[in-house]
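S.K.: The structures considered in this document are given below.
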Structure P
Amino acid sequence: MAAKLRKGDKVVVLAGKDKGKEGTISAVMPKDGKAVVDGINMAVRHQRQTQSNQGGRQPKAVPIDLSNLALVDKNGKATRVGFRMDGDKKVRFAKTTGDAIDA
């Protein structure tokens, strides 16, 4: 299946404890169907102290399911993503506005 959400996309959370919050995707895991969004779905992880790291309890963004994320269009609303051909190139577009995303 084609990647509807990619690294660097601005998304909004549709369900869960962070519902309504917006962030940018920093990593996508297509096999797991999950993505890591900066500042969303934070969990506390315990880190061992090293020379470069002080250690202790540190917040970390953990993966969230792709089905709970929606792309944000230019109007700031959640939108679904479709695919179409622009010339000989396949591009993603926002279903609400019809604008190409990676043009």
Structure Q
Amino acid sequence: MSLDEYQEYAERDGAVVRGLRALSGATAAGVVVLALVVVGTAYLGGRRGFPGPGAVSVTAHIVAAIVVVLAQRFADRRRGGAAISCSVGVLLVTAALLWTQWWG
């Protein structure tokens, strides 16, 4: 798909759908960065002998990162309700990750 075709395709959705897709995309990127930080912290903690995040936390972050990237990819390639559903899914998975692993 060329850039012109993509821009024409993206302009077919309303501003709300495009804005929600952008918000969920930034959120998905944040979850991936957070997962990398948690994995790096677990690695360094194990090598240097200090407690770090456990296996459950590392697994939760990796699974959440995979899920949000797949959902965001689907949202970026769909229009209307499907894009909204996937974008909301990204936000919900992120909220669940933060609630259970950081605030819980």
Structure R
Amino acid sequence: MSDFDLKKLEAIIAERGRSGDAQSWTARLFNAGTPKAAQKMGEEAVEAVIAAVSGDREGLISESADLLYHWLVVLALADVKVDEVMAKLESRTGQSGVAEKASRPHQ
């Protein structure tokens, strides 16, 4: 198994996003800003759902990779680190998902 992980991808995205390289999709997304990056993240999420529902395993793998990439771009633009998200997830592991969801303020 590869030692490639979300932290490494996060670092690559940060570097490329701020590079100003017109040939870099990441730099283009950074330049376009959060609305465009979030739109792309949403599109990839829908495509991942479609692949999952249709039983397209390879499609699900590919679309999940696209989704994770665009999610990390959105986090970078919002100056949110993967470690912050992981800490939030870790804090939720001490209780059931039903109890955790019930404890959230109603929106």
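Throughout, read-outs are computed from the coordinates displayed, never taken from laboratory work. Keep in mind the model is a prediction, meaning the values are calculated, not measured.
S.K.: helix-only ellipticity at 222 nm (-39500 (n - 2.57) for each DSSP H run of 4 or more, over all residues; to 500) computed as 0: which structure among P, Q, R?
M.R.: Derived from the structure labelled P.
S.K.: A value of 33 was computed for relative contact order in percent (Cα under 8 Å, 6 or more apart); which of P, Q, R is the source structure?
M.R.: Q
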